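Next come the structures, one after another.
Laboratory data are not the source of any read-out in this text; all were calculated from the coordinates shown. No experiment lies behind these values; they were computed from the predicted model shown. Cβ atoms are built from the backbone, for glycine too; each structure is taken alone.
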Structure I
Amino acid sequence: MTELYETIPSKITTPDIVETRIGTLEFFDGLPTAATAEKVFDNLDFLRGVEAFLNGVPAASIEALRRGMVALGVDACNKVAIMDRLMDSKPLFLTGNTDTVYASGILDLERDGPTVVEIPPGCGPGTVNDAWFRFVVDMGAPGPDRGQGGSYLILPPDYDGPEPDGYFIARSPGYVNWIILRGFLVDGKPDAAAELFRSGLKIYPLSQADNPPEMEFLSGSELKFNTIHANDFEFYEELSTVIHKEPIGLIDPEMRGLYASIGIRKDQPFSPDDRLRATLVESAAVGNATARSLYFQARDPQAYLYDGSYWKTGFIGGDYRWLIDDGVGGRNLDARSYFHYVATVNTPAMVLKMIGAGSQYALCDKDQDGAFLHGDRSYKLSIPANVPAKDFWSIVAYDPQTRSELQTGQPFPSRNNKKDDLVANADGSIDLYFGPEAPEGKASNWIETVPDKGWFIALRLYGPLESWFDQTWRPGEVQPID
């Protein structure tokens, strides 16, 4: 018998004592002690809680957005929040912009069935995303109407009826969908875009097409409201709401099993015991820290737009689905968490090369020396001449805590080449300044920051041109000047 055991390779056996990052694990002849089993099961719940957080950020973000819209009164498909005086820094809204008129609505396809969205000609980029923040359809210039306006029909996942003619038809995998439309400024003002939506946007159930309900536009400008998911235990409650509301097919069994492993199931209430709840509190804290690190301390070289630069892309890998080599390499899970932790709206129009249509983005949170941007210091950013944006370009400053517009003495913490009277240099370039106080004589090119707070920025290009994509044009790095 001794000779027989000597033939068993050690790599398939377990020592009686194993030292690990979760402590000492003890076994007798491969049999875990009760204390070891308790330790590893608690660790398993913790790990699954962290993974549930990172994978669930898109869903929790949509759910928080839905709740924020409901708080504004957007509780039916014919009710739309409109930023008729633009989005200032009062709302908590992931990297929202100060430069377009938003029209934001929530569709509930379970309640209303197939839903019609009529958009007017001249509408800027618009998108519908499902309950897991996945792309459903574009509208406006990047959509099938190509800016000419038209009627869209959004079908629920379980719809098996006829598809009527006369619509751009899209089928959503889920019931709750967010629709976000943008209207462009005219002469630097939002009035024309706001009127475009009020007079031309209609949303109603297909079943009420003969007598659609009157639209209600609720102003969201200059109001405080929150659309950002929790970063503590409440995150899992937000996620549970999505799992309970949405159809089984919204996510695959593998992902559904991950959530079931921590007690989030469609057919059961989410009521963790004290032990699991305490574990998930820690999981949320580590999940949040991980998501923040994925973005603000990005380790993936593909996150950076240029060699030796701190400008970052929103979509690592250049795919709105975050598929690596069109799926050969699977899904880039970290890239998906990276994006959804700081941003909203998932559409190929923000990724694909669409000359003169769609939009492109670059984000920056560090100066040219690699130090985080700090509200106590003063900085300069050079925007070279001939910015490749057919429609407009802008820079908006954000708060790293909320990933929302930085709240300062300026209601709009931004500068826009169509809205603001920017002073250009002789060569056509523009220098922007950041700091707690405006440099003398440069207030028109200044964005205020807050002492003892960090900040980061996003460069937006609407209607991007070739020199953006071939990188013959690029923004300067953020330079400390004090």
Structure II
Amino acid sequence: MKKLLSTLVLAATLGYGLLSANVVFAEDVAPAASEATGVIEKAADAVAAPDVAAPAVTETAPAAAVAAAPPVPNKGDTSWMLIATALVTLMTIPGLALFYGGLVRQKNMLSVLMQTFVIFSLMGVLWALYGYSAAFTGGNSFIGGLSKAFLKGITPDSIAATFSKGVVIPELIFVAFQLTFAAITPALIIGAFAERMKFSAILAFMVLWFTFAYLPMAHMVWYWDGPDAITDAASLTTVLGNAGWLWAKGALDFAGGTVVHINAGVAGLVVCIVLGKRIGYGREAMTPHSLTLTMVGAALLWVGWFGFNAGSNLEANGYAALAFLNTMLAAGAATLSWMFIEWFHKSKPSMLGAASGAVAGLVAITPACGFIGPMGGIIIGLLVSPICYIFVSRVKHMFGYDDALDVFGVHAVGGIFGALATGVFVNPALGGMGVYDYVLNKTAPYDFAAQMTAQVYAVGTAIVLSAVVSFIALKIVDVLIGIRVSEESEREGLDTTEHGERAYHS
């Protein structure tokens, strides 16, 4: 326990030191908000596009309206964001916990529940201490500053912009909403290394990964000055210079395809490879102990995902409804697609396959849900399941890595497909919403080459950053406290050896 506490202190100190050393403290800029089309067009020749989940925040009125009173949050928008935040919490605890818990063997059920529960709690505290400031204040193109560390200066009267000019919500609910994203992302990783990693090592690894992988990625994709800062081409140039690196490149990520799913999925692959296979993998049966609980977890994920995606619009308007509908349609289409593929390949459709398809569809639609039309959502859902199915059933066995609950095969692969598909289906000719030009205040002409280049940049950055940080963090933790449980502990099960409890006593 002393080693764990010292490691957590060291990890937090390292994170604070890195952020302090590499950021330029700047005054907080006005939060980003886009009309539900959700993206900003470059004045030069690149497109800068904010994810609907990522505005910056402000406490003062825009400079152009010195004499005007600050905008007041709308109670409807605020109410919706409170509900959306609660829904994303539902996704993680109990949704993700039950989904993963049902998939492991009975002797490891409680370990997965405990990991999910505690990671969510730990990340929430770190988010308030320094995570929110590092992700959503001005610093440089890759990481924010610490001007709002410990939530300094944020009061019930503080406001954060949405994605429409002059429309705001309370900053505190934006902090809470983004907290749930920061908490569920590390929790997704645990499915890859289930049943074999020390609990103490998991917590230490998550502190390091959250600090050096999640926060920079969130800042690069989602941080910008906000639409009220854009009045002409010159002001747009200033906004681009202050924004996160990938936002300025024009990357579209409505609710976390790169920041959440690719980021977590790649980390899961690295951890399961470095950690090694479970004892008996490939020789002993490692079937899920309760597909009933897995189905319940998948259903809770599906319901909670409406908060995840539609909530990322930050306003209760037609574009939140669009994201909601796309989420529903993509998940349904992916469920059917996975079921029929499995039915054809294995002669029988399975409950596990249907649940996996639903999650794959939810993952793939996440970056696209507010940018594309409903028919695009169905197509994405239909196409993502065959791709993920191949990785889960063939590629994993071909390369021999033990991704216990297919985090890489579903989240990383589904997220990559969804991020790239976003660049295609945002095209108005395909029913998409297009890219919004905040200088002209209208949808800009669609540029396939520019948009796909931006999407590839975002995907590649997420893969490289997460892989490098995960590998280094694992090596640090391994040196300090070790990462894998003993063979005896693994055979007995982590419920009793790590936590002294059992899920079932009958």
Origin of the value -17500, where helix-only ellipticity at 222 nm (-39500 (n - 2.57) for each DSSP H run of 4 or more, over all residues; to 500) was derived from one of I, II: II
Identity of the structure behind 3.6 (criterion: distance in nm of label points 7 Å out along Cα→Cβ at positions 124 and 452, calculated), options I, II: I
Which entry (I, II) yields the derived value 15.1 for mean count of other Cβ atoms within 10 Å over residues 148-155: II
Structures I, II, by Kirkwood radius over Cα pairs in Å: label with the highest value: I
Test item: relative contact order in percent (Cα under 8 Å, 6 or more apart) calculated as 24, pick one of I, II: II
